[in-house]
1. Determine which structure produced the value 1.10 for Cα Rg over 2.2 N^0.38 Å, calculated from the coordinates; the candidates are I, II, III.
2. Where does the value 0.50 come from, among I, II, III, when FRET efficiency 1/(1 + (r/R0)^6) of positions 19 and 123 (r between Cβ atoms, R0 = 30 Å, to 0.05) is the thing being computed?
3. Of the structures labelled I, II, III, which one yields -24500 when helix-only ellipticity at 222 nm (-39500 (n - 2.57) for each DSSP H run of 4 or more, over all residues; to 500) is computed from its coordinates?
Structure I
Amino acid sequence: MGSDVIIFVIYLLVLLCIGLYFSKKASKSPDSYLLGDRKVGPAVTALSMQSTSMSGFMFLGGPALAFQQGWYAIMYAIGDAGGGIINLSVLGKRMRRMSEILGALSPIEYLEKRYESAAVRVVGSIIATVFLFAYVFAQFLAAGKALESW
């Protein structure tokens with residue numbers, strides 16, 4: 001067994017121990033698990049949102065576009081960051097307060113409770129599933145292209 005395999009197994013065991021330790025400390029309610037007891041601050045929320053919105057384009061396509069066509073391509077990155085800032089500043093506080101009042105744990109559940117319609121949940125779930133599938137597929141393509149060029 002090579003040293004890489006031993007290091008990887010040790011890494012997995014450390015992760016397992018950390019997970020077990022914190023699972024004993026964690027509350028078992030859905031709010032606690034999904035929303036961190038609603039104690040996650042705005043900075044962590046913003047970082048989390050931006051890190052999930054970053055895609056293969058921002059890491060592969062954006063730099064390639066800038067290399068080919070010049071500095072104007074930086075507008076894509078500014079738009080991505082600016083859109084997140086505007087989104088959080090305009091919608092963030094109000095949506096957080098309303099989701100707490102309504103007891104919603106996800107954006108789709110928020111819309112369902114806000115508009116008191118089960119149809120909103122069904123349509124929202126279908127839309128989210130289709131677009132998340134397309135988004136993940138695009139990330140796999142970007143990763144494949146990156147690995148292929150390596």
Structure II
Amino acid sequence: MAARLSENGRRTYNARSETAAEKPSFRNAWRRAQHCIIPAQAIYEPDWRSGKAVATRITRRDHEPMGIAGLWECWTDPAGEEVFSYSMLTVNTSNNELMRNFHRPEDEKRMVVILPKGLYGDWLRASAAESMEFMRQYPAERLAAAAGD
């Protein structure tokens with residue numbers, strides 16, 4: 001049986017870490033500690049400070065790839081095929097010097113959980129009970145933002 005990636009994952013590409021254990025879309029993966037790491041060179045967020053959404057590229061200041069904490073899930077579709085999906089975990093960033101600048105002014109400020117490289121193995125081996133220990137903001141001084149990239 002061939003596996004394929006979920007085609008409807010856009011609706012669940014981010015998971016609020018504070019509620020992932022309770023939400024139907026994420027709770028099984030959270031309870032089973034189905035942790036994964038999503039590699040990314042950059043993330044993009046809309047900067048609304050000008051009154052218009054300006055796509056902004058956010059990278060690690062040291063130019064190393066990011067390892068984003070995620071949850072993975074596998075299910076079988078009606079045709080009998082395995083479907084794999086993942087969601088990136090997020091945290092509130094209203095007090096983060098850099099990340100609080102993104103999203104609409106009235107929206108909650110959030111960011112994906114960027115894991116320090118030294119914690120990759122710990123995240124992958126962590127139990128469900130330990131998962132929240134990894135849900136931290138990445139320090140603003142270790143990130144760089146550039147509009148229009």
Structure III
Amino acid sequence: ASYWKDYLLGYDQQTSIPTGKVGVKADDAQFEHILCDLGKDLTGRMEMVAKQHHVTPNTLLQTAWGLLLQKYNGSDDAVFGGVVSGRPADITGIENMVGLFINTIPIRIRSGAEDTFADMIRTNQQQALTSQDYETYPLYEIQALSE
């Protein structure tokens with residue numbers, strides 16, 4: 001519990017997505033399912049950048065999403081949910097167990113005036129690795145720890 005409390009320390013806002021409608025909060029808006037094909041060229045370049053900086057493509061996309069949310073919210077700090085498998089590798093035979101183990105955990109992307117994108121993706125990768133030990137903690141309890 002203290003890991004998530006420290007992780008969210010100082011975050012006291014709500015990250016939202018603009019709806020394009022004045023006076024409508026993102027929570028109240030109806031969102032469509034949008035499928036986007038990035039294409040082989042862009043996907044290849046993203047994989048190359050991820051490999052160059054020793055991060056996963058997921059980390060690269062999460063960092064880009066966090067930066068976009070920061071711009072939308074006029075902030076240098078954004079939190080959004082990331083889905084994890086919820087199957088801790090330290091449990092013997094977990095790969096053979098049947099059941100729904102997925103969980104949602106907070107992903108926090110912070111940026112400073114001096115941070116480069118490379119700095120941010122490396123920081124996010126390190127946070128993701130550290131968070132793996134705590135990803136089975138229930139989201140509702142994590143939310144209760146936040147400001």
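Bear in mind these aren't lab numbers, they're just calculated from the coordinates by the rules spelled out. Here the structure is a predicted model, which is why all the values come from computation and not from measurement. Cβ atoms are built from the backbone, for glycine too; each structure is taken alone.
1. Clearly, the read-out refers to II.
2. It was calculated from structure III.
3. I
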